[in-house]
Structure 1
Amino acid sequence: MDARANSKKAVLGAFFAAIIMKVFCFDFVIAEGQSMAPVITSGSVLLVSRLSYGLRLPLTNRYIFRWSRPQVGDVVIFFTPQGEIAVKRCAQITEKNEFIALGDNSVDSYDSRAYGPVPFYHILGKVLGK
């Protein structure tokens, strides 16, 4: 009976650790569309660091701690002003804690050219790889 109870505790512990990692540290996102082609194509699975720019409260736009800002060239996941999740490259940093988000495929990209600068607090994370 002790072995079974210990294995249940181990499974529950692993489950909660995975949830904490997903909410605070890392996430996987599947890219949709061609706005970042050829670097990121539709269907690519992206590894996203939620900790690249700071520690954020889940389900809010508030950072508990911020230790970095996006840099020009970073590929980030963020909420557009319309509330959609997007993957774009940080092309420029503005003075108002905003960035210009541009897709690598400028012919087929709905980005800051259409909706303007994006506030830093809309960023969900930095793409680390695919």
Structure 2
Amino acid sequence: MTHMHSDQLTLIAGWPGAAQHRFGQMRALFLDVAAQADIGPLDESLKWAQPAWRPRKPRIGSTLRLNWSPSVPDRLITYVDCKTDLAGQMATRFPGAFHNDGRRSLGFDLDTDLPTNALWQLAHLTFTYHLTKRQAV
């Protein structure tokens, strides 16, 4: 996993192999979404000790975080800003595709195929959130 923030690399190194592999798949998808959406590069960092991505340009999109935890060892969980309607939109668009609390967390099981289309939509909606809201007005 090249070109990653060193704090992210250190954190991910402590995760089990399946979580590291899925992280790599999801990270690649996030970077691809940003490139295809033509929103510019993403800032990659740790927020609340979790890998996080956000468009570098201001007022374009929101932050998408990703985490693995020993308390839920069989999935990676993405987090969106709880002040958005993103988790609710995903529950409506992709019912049953992942574990969704309807507010901010969406869990992806490590032992099943990644729902690539759903994850792509989540990343796109998140990274263009503010831009889309302005265009809707």
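At-a-glance table
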quantity: Value 1.2, calculated as distance in nm of label points 7 Å out along Cα→Cβ at positions 8 and 64, assigned to which of 1, 2; calculated: 2
quantity: helix-only ellipticity at 222 nm (-39500 (n - 2.57) for each DSSP H run of 4 or more, over all residues; to 500) from the coordinates reads -5500; which among 1, 2; calculated: 1
quantity: Structure responsible for 122, with volume of the Cα convex hull per residue in Å³ calculated and labels 1, 2 on offer; calculated: 1
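Read-outs: derived from the displayed coordinates by stated rules, not from any lab. These numbers come from a predicted model, not from an experiment. Cβ atoms are built from the backbone, for glycine too; each structure is taken alone.
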